[in-house]
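Asks: Below you'll find the structures, each written out as structure tokens.
Nothing in this text is a laboratory measurement; each read-out follows from the coordinates by a stated rule. Everything quoted here is computed from the prediction, not taken from an experiment.
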Structure 1
Amino acid sequence: MGNAISAYVALKTAAQDNGGIAEGGSAADIPPRMLTAYKKAAQHVSKHVPKCQGMRWPILAGIAKVESNHAAGRNIAASGDIRPKIYGVLLNGSGAGGNTTVFPDTDGGKWDGTAQGERAVGPFQFLPATWSSVGKDAGGDKVADPHNADDAALGAAIYLCGDGRDLTKRAQLRSAIFQYNHSGEYVANVLGWIDQYTAAAKDPDLKNVSGKVRTVINAALAQRGVPYSWGGGNASGTSYGICCSPSGKSGTNIKGFDCSGLTTYAYAKAGIRLPRTAAAQAGVGQRIPASLGTSALKPGDLVFYAYAPGHDSTIYHVGIYVGNGQMINAPRPGTVVRPDAVSAMSGFAGGARLL
């Protein structure tokens, strides 16, 4: 079994208590010390698994996002030690936290704090039995500790690499994540975060972008990490939103942007006034048909998404194209403004060129 199957169930339960863990996809939502651990592990995993290819920090960030929300609510010391320690539910088959399988104790409570059974530990939620086979000291203190950010990230990288996977290949990346947790839903969730962090890791190439286009893009990029708020944002900047989104999420207590609020703000910086909704914004400027594909887009273009592409009245979303297949995006409730792949949203409906 994957090392974190039952731990994921436990964390989903815990997430309901703290308001959910689906916050943001940009590096802005990762504590700097955790991001350092992910990058360090990606750089050094080849020393332990020489045949591994394609390990990169967004892969580790995707796992840690789902497993512990990057150790949210904990103190992360300069050494990487995380306190309070992160424990999953006791896997004794009691049904608490959704676990139905008994995992006998293997570490005498050394890592999971109990000899009554096993529970997943640390920001990557390793079972002690799995940690005993992949845990390595990454911090130089001669202790491989799953409660240390550096050690845990390196252990996760080793585990995902297996005997030498090529993680640049999507199928092998899927297999690695499935090994971590035997759940199709889990794999899809982690892959989604990996894709978002990958997009966030690539700063757009703006060297050939100037004038008002650059003004618009820079204005949007400056809002990275700002919370999504349904109905939030206007030409002046962030604002409190309205209630309620189609998913029932309210923006009334969140100061931020929704998708069209962000575009309204960014274009206002270049002196262009946009209508408030995504569907209405599709009627401004030179329309770029979806049939031309994403290759027809240029930096600064609006990018639209529709429930029924070809019918602009069904447009539900808009972003700002920045080049290289990326856009600045305010995706949905529970996220933040971030770079995303143009393919991150469904129902591509073309674009509009205003500049």
Structure 2
Amino acid sequence: MNIWFKYVEKGILVAPLENKEITAIDLPYNHEKIDFRVIPNFNFVGIKNAFFALLKLPKIFWKIFWAMKNADHIHLRCPGNVGLVGCMVQILFPNKIKTAKYAGNWDPESKQPWTYRLQKYILNNTFLTRNMQVLVYGVWENQSKNIKPFFTATYSESEKETIKKTNLDLGIRFIFVGSLVLGKNPLYAVKLAEELIKKGKKITLELYGDGSERQNLENYIRENLLENHVILKGNQNQDVVKKAYQRSHFVILPSKSEGWPKAIAEGMFWGCIPVATKVSCVPFMLDYENRGILLEMNLKNDGEKIKELLNDENSFFTKSKLAIDWSQKYTTDVFEAEIKKLLK
């Protein structure tokens, strides 16, 4: 959002406010004029939560309505609870220029919560949603003129450099970057590393991130004597993670759902071969395994796929180069230029 804010005189933010400890992955909004309009937190998970959400909705609708009325450009962040309300309220402003970033999986065939499907329907519908460009990850058939394939970026043109990976016989380094939650499946990453160790490979796996699954991971690592191979690094700042990518051979993300998995694109930028599930636009990012490995979520099969690549070092370095060539097209410079066009 700080890139978007560079091209506006004032930003109005409508969102819940949570008092939590600031971590290494949190950044402040960088703008002199931000009008933060706080709304209550809410969700529709369970009957009790849905009941209280209905009580809060009139106030939330009212605040979002006036924020949109005061704005010259309306920007939604979807999918999410606030995004869902925003999708409905923006219908009342057909003449205002609008954008929406849909950060989730836009695949029309994917199984998703009804709230996500509803947001996608409203955004894609040219009668309900007008003057809108919806930024989605991937190219999908049979979409309306509202839909614009897009991307995201982390690194700038000036950061591009050639990283020479160490030979595989010196040890193979895997990296996982993301929240340690069930949806990201970090335990599968650990088990896959364990599978490769059993096959005689010198594997190290570093996990960057934190979350509700951390204790389960710690228990599994201890119980299976993996302390010398699997290290939980917790939340770290961008520079620390960048250096970890640079010294790693593979970036792994066995996630159940993604939009544009930044961890995969970031790892590829530094020559890591991506190992990821076949969700959203991931197959496109990996060029259908020409520059990565698509997980089947079967430990034996996935372990064999990786082992086969490890036994062919020339193929490894070819894929690594292809990963770099693709990912380094998507820099923050290109991203900013595209955002600037959207705001004109």
Structure 3
Amino acid sequence: MLKNRMDIGQIVSIQAKEVGFSGVVLLKEENEIILQEAFGLADRSNNLSNTLETRFGIASGCKLFTAIAICQLVEKGMLSFDTKLSDCLDIEFPHFNQDITIHHLLTHTSGMPDYFDEAVMDDFSDLWKAVPMYTIKRLSDFLPLFQHHSMMFKPGERFHYNNAGFIVLGLVIEQHTGLEFTEYIELNVFKSANLTDSGYFELDQLPANTAIGYIDRKNGTWTTNIYSLPIKGGSDGGAFISALDMMKVWEALFSYQLLSEKMTAALLTPYICEEDEEYYGYGIWITKRDGDIFKYHLMGYDPGVSFHSSVYPNNGIKLVIPSNKGKGPYAITCEIEKALSL
């Protein structure tokens, strides 16, 4: 059982105030909710508070959904992890290495060019100076940003976080299912996990009870993130999901409602070491301590969006922290881990 349970709420409140957190903290041990609290405003102009049911953008946290979808197609025999990109997608990539496989794409080891290279680019919004973000509504709209670029390295050579690789995985899903990527995820992941408050929404048509992303400026002013992101999310990120729904995803995944036990194990395998004891599976980060798995976790950052969510398998603990600001969840995660001696 958790230690220091009575202090967690106070610890989180102090840290939330310190970092100006806006979002939700949901902490669960086994089937018992230990903490669920909302902070800040979902809509600053109308002074509307975040609630436990508020939907938040989770940026790259969505890569897990793409990986689950690919694993579902592998289970159905439509693909294998060794299937080459050239054999499963009827789109020309003239400068891509012909040895890129589904496994390479899932583990960020393909070496293919990225449309937004986080290693050399600081501001995601700079991307839309040449290609307006309001033109990006489908996965195919991303293709001109990387389709004709050259490889960065040979497939399998090393890890290099790659958003375009997950765009390509989404295109594979579309070709093999006949559905738009977002439709497939909503039917085969969200519905299967009994999610009720989540979806891929267009930024200029957000439904009620959805947090607006905010970018705070150094001079004390702020803007929304509507001009900083693609108008609609896709296979590399951009869904809107409530903290309660994200908890349902974890529970559905670990109870084998989304994939078989064997395929779930494949998804959660630490395939490649990014640094020290930080590994990557299929669409999910895996942290080890002294060689043993400490946590499975997701994280996502966009302008006006930050998200961390973790599962600690040895403690039966699950944590979900979405935010409609650019920082906060990581600091709160660290404080909770420290307080609980995880």
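Asks: Can you say which of 1, 2, 3 returns 21.5, 63 when Rg and Dmax of the Cα atoms in Å is computed?
Replies: 2
Asks: A value of -11500 was computed for helix-only ellipticity at 222 nm (-39500 (n - 2.57) for each DSSP H run of 4 or more, over all residues; to 500); which of 1, 2, 3 is the source structure?
Replies: Only structure 2 yields this read-out.
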